[in-house]
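Following this line, the structures themselves.
Where a number appears in this text, it was derived from the coordinates with a stated rule and is not lab data. It should be emphasised that the depicted structure is a prediction, and the values quoted were computed from it without experimental measurement. Cβ atoms are built from the backbone, for glycine too; each structure is taken alone.
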Structure 1
Amino acid sequence: MKEKIKLRGHLRRYLRWPLYFLVLLGILNIVVYHLDVRAGVAVTIGIALYALIAAIVLKFQSPAVINDLTAYAMEYDSLEKKMLNDLALPYLILDINGKVIWANENARNLIGRKDLYGKYVESFFPAVSKGRLPSWESGGRSEVIAPYGDSIFRIYMTQLSLKNVLERSGIVHEVDFDKNLVAMYLYDETELREYIQKYEDDKTVFALAELDNYDEALQSVEDVRRSLLIALIDRKITRYFAGFDGLVKKLEKDKYLILLKNSSLEALKEQRFHILDEVKTVNIGNEMPVTISMGIGVHAPGYLQNYEYSRIAIEMALGRGGDQVVLKDGATISYFGGKALQMEKNTRVKARVKAQALKEFISSKEEVVVMGHKITDVDALGAGIGIYRAAKSLGKSVHIVVNDPSASIRPLMTEFRDNQEYEPDMFIDGAKAREIVNDNTVVVVVDTNKPSYTECPELLERTRTIVVLDHHRRGSEAIEQAVLSYVEPYASSACEMVAEILQYFSDDLKIRNLEADCMYAGIIVDTNNFTTRSGVRTFEAAAFLRRCGADVTRVRKMLRDNFASYQARAEAVRSAHIYKGSYAIARCPGEGLESPTVVGAQAANELLNIAGVKASFVLTPFRDEIYISARALDEVNVQVMMEKMGGGGHLNVAGTQVKCSIDEAEEMLRNTIDEFVQEQEDI
């Protein structure tokens, strides 16, 4: 390629000024001709000689001047190169492929090689691959953090154009060749990052801990040994956290404040908070093992906000059944533990207090609107019917929100609609509910505590009086603005909770037979005929409903499946396969079924009857989503598994919904099972 260099600027004009002077002489010559012709001829001859001499000088002296300028530029370049070579900052020049063209002394000493020419920078800085080099499309700059030896460098790179550099110099122009280079600067940030890491490690972490079953555990031992049990628990907790440089301060008989360093928290997370199992080992004859829950707040703007994070986290841990740690890091919430079954409390004090509070809220408003979760099931409907009767006993107008009745609840709703004792607008849809709800309305949410799962989430924004009654564990999404929240994960069903509340709601409250049937059906469905998660209080609630007129035969008739649903459930069980030796996975055909999700849940229950199956999962396509029903007996926590897929539930009854194909959903499920199994092996 031909390379041309021409002078430009002031230097070019300076060397050519004799030629420009000829113009002035030409004008003078014309004036002289007007005065005297012979004098004009003489001047013309003089000008011609001058032009000849100027042309000869310009022709032969210009190269000499250019040579002198080139020599000066080379001397200047050598000086600049020496300055770059002696620069304390390691500096390299690369071509666009990442090959080293030149490196200063510090860069060569750092890398430990004197001859770097032609070597790829990726060979000693793997992070600086060709794809990480700057380009004009990316703005001509890029930055990479890369380790080298025991140091960490921030590598800043900028792209240069030789053509632009030469043309900006002001000495030459019309450069016909161009070449891009990369200037690479190495900033040693090892010490800075060490200080940053130390600062992060030394940050204070607030944690609140609470013994879940303190009173129950004390009651299970002799009076003279209770103080010993308390002392052993305190000693176990204090010594455990002292091993992580933590400070434990007892706030109340069963509550603790714990201060830790952030580095200690990371160590606890790696151990997955072994304190949950350590506390259970304290046994001096107590029939019930002691369990502990913790709430931890980190990375808040200040100490007060961190404490508030930990308070929210401990409430979530207790609301999820206890025996676990909830870590709140800004909007991110992590869960650890939660493997033990929820301990059923024999006392009904809480139910009585909640019943009185609910009565006060309903009494202060004119209307009551009850809604459950999307695709209302029998438990949600039964709980709604119980709240309906409670509000009616106070003379209030009550409506139950059901958008699209499924086949499982349609027979129950038909019984109420055909009964003249109930108003025609007892059941309404979301659109009608939005017209009714205002600040003078109580919205009661049953069988869910997630706002996005409710039949009509907009209702929660139209009133300030919201009541939540649910038996599912709380997740990261919850109805925060509720004036009354009664979430008990140990309860078998929402109908069980409402049945207990009705017993303390009013002395003159009378539950009709049809209403008792509906609530009894909710308990039957959620406990799988009293075989799953049934406690003493479950049977007491069922007995109360039986005394109110619930008839087992009528309930059984209302809950019978049609032939298509029975066939679909049988097909799901038939086509199931065992994954990892103990996890049953099946697909439920949803075509032609009115309530395929209910059939899928029933199939999951059926699969647990197979010997060796620890957990069952049934995938059901419905309304462009895949519904996954998860069931387990006692060895696997399906709630934790479903939470990883965006769902939730209980320890042994859970589920989720995903928007993808059924093959993709099964692949996600398999990956979740693999991750769960790996975590169990690591413990």
Structure 2
Amino acid sequence: MKRWKISTPDSEAVEVICKRTELSQLCAEIMTSRGVTQIDDLAEFFNSSELSDPFELKDMDKAVEAINNTLEGFGLICVYGDYDCDGVTATVVLYNYLECIGANVMYYIPEREEGYGLNRKAIDEIASMGAELIVTVDNGVSALNEAEYIYEKGMKLVITDHHQLPEVLPRAEAIVDPHRKDCPSRFKDTAGVGVALKLCAALDDGNYDTVMEQYADIAAIGTVADIVPLKGENRIIVSRGIDYIKNTENYGINYLMEQCSLKPEKTDSTAIAFMLAPRINAAGRFGSPIFAVKALLEEGEDAEAEVEKLVSLNNQRKEAENRILEEILSYLQRNPSELLRRVLVIAGKGWHHGVIGIVSARLLEMFGKPNIIISYDDSGQARGSARSVKGFHIHKCLTYCGDLLDKFGGHECAGGMSLPAGNIGAFKKAVLEYAKEACPVMPEITLYADKVLRGRDLTIDAVRSMSVMEPFGEGNPKPVFAVIGARINRIFSLSGGKHTKLEFEYDGTNFPALLFFTEAEKFPYKTGELVDCLVTMDINEYNGRESVSVKISDIRLHGVKQEPFFAAKSCYERFMTGESLPDNFIKKIIPQREELVWLYKIIAGYKNIRTDILFMRTGDKINYCKLRLCVDILCEAGLVEYDPVKDEASILKVNERKDLSDSKLFVRLRNISDNI
């Protein structure tokens, strides 16, 4: 079970907005739930249509001067990018623009094995080709030593970046980064490709018309992929870019959409994030980022060949990702106590470091726990990737463990590190020490809903009205709604049992909803029961007819009290890992024989049942900590089987009488009870 947080619209602000704007009531409710209650703030969100003067960025004039000086002498300029989607698209935009205006230009993107950013080997290679000026995109602000080396080699440097800056800046002709403390630009969240786009506009005397027409499609892909907030200028870039993608003249993008079976008219920010960007990123993860650059630069059969490489590499990425995940889940099956830890720290030999970050994100979604996935090899070196939830700051955790690491970086919810393989054990111990000190009670993943859905919201016009809020993404998520107390009227199996369709009676209306990747026969609720759901809404078109499509993202029995669940879950994990609990709480978690028998009978009513759903089925009769202890006791007694990865309990066939005293945990708890 995941924690839900349901926002409430500001009814007074909604009334004012509906009177003074053309927004629908549903949109007004969503916006006020997100804290946008003033007309001026709404106007800024919806009416932003122009990018700011590129020369507002500090040093942009110096960057243009340095590039133009090299252009005039036909000196070789090297565009130096990064191997992720943002870096690749930024490289393509600036390289192609410079080539189109007659520059003598080349590009260089380091392979993943070279590491992020500028490095001496690359600088030597670029110098050997006669380059006079290096212009970085999506990197460079931390390259203090490498910048000095560039000047030692007789070249000059212009840095364009969007990452946070160190206290001491590198030597360069210009450093264009919106996060500079002395940068007067108003918008600070531009992606690397957005900064590159602005540099192109600056080279065109500040005019965006040409560069937006030529590169907004590419810039939109890089911006969405880099998960920067889709507000302000990013919203402009992505909105306009999606419009251009639908009629793009970029051969590689067209062919990539074809390979993804993506119709241009159906392209939106979600399609970019889950279909286009991963395939571009796959080049830097499993092959060479140069494949992705060529896919976006070449035409005809040459572009097709590069796109096909991206598709193949993405398939390899998915295979490797699934293989690593299977190994980790197998490890957790054999070592279920790991799932009781505040943070999962799991290491494996030979895991591809290009995908461990994706695996880490999937584990966070599966188990709701911060985790660090580490890959090591025969060289004695290890690299790791971490994902966390708000409330457990992974960068602070890595800082605490810094003496054991060679390098590390990140922020609250994600991080990366390298370390000697011999330090993995000590590193895991230090992570758990920090977690215990920093978070006696660990934060949980939280799912957010914009408002409680009303029956009047389930209309085509209401759902269509939300389109004015697009593009959706980081900082402007697709609206999610809470359905509270819906009665299940019918349950259908779809796609050969792979998915489930439900029909609900709710707030004076009836509507269908889809629950993907849940088999109808394993759906844990019954016809006639009341449930609560988190849902999204779209418009479905079929045979020329439109209807409201409701998709369920989470579902639970109606009226479940989530706070007692999470408090008791934390206590169970602390108790099972040997931490002390107050005596008065210990008394509340020690089960009686009749409670064990009662719970056994409930489990017997199901083929298998998740423990959170078992908790929902017991109402307020038993706390979750006691429930989990009961399941553990029944397992030790040979009456129940428990799958720690799926968190499912099921009844075992028993041919002989079982005694609960065979459970060491039951005996231990009885002894504790006798001594309190």
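Here mean count of other Cβ atoms within 10 Å over residues 143-150 was calculated and came to 13.0; which of the structures 1, 2 was it taken from?
Value 13.0 for mean count of other Cβ atoms within 10 Å over residues 143-150 corresponds to 1 out of 1, 2.
Which of 1, 2 yields -0.44, -0.90, -1.27 for log10 I(q)/I(0) by the Debye sum over Cα atoms at q = 0.05, 0.09, 0.12 Å⁻¹, as computed?
1
Looking at relative contact order in percent (Cα under 8 Å, 6 or more apart), point out which structure of 1, 2 has the largest value.
Of structures 1, 2, the maximum of relative contact order in percent (Cα under 8 Å, 6 or more apart) occurs in 2.
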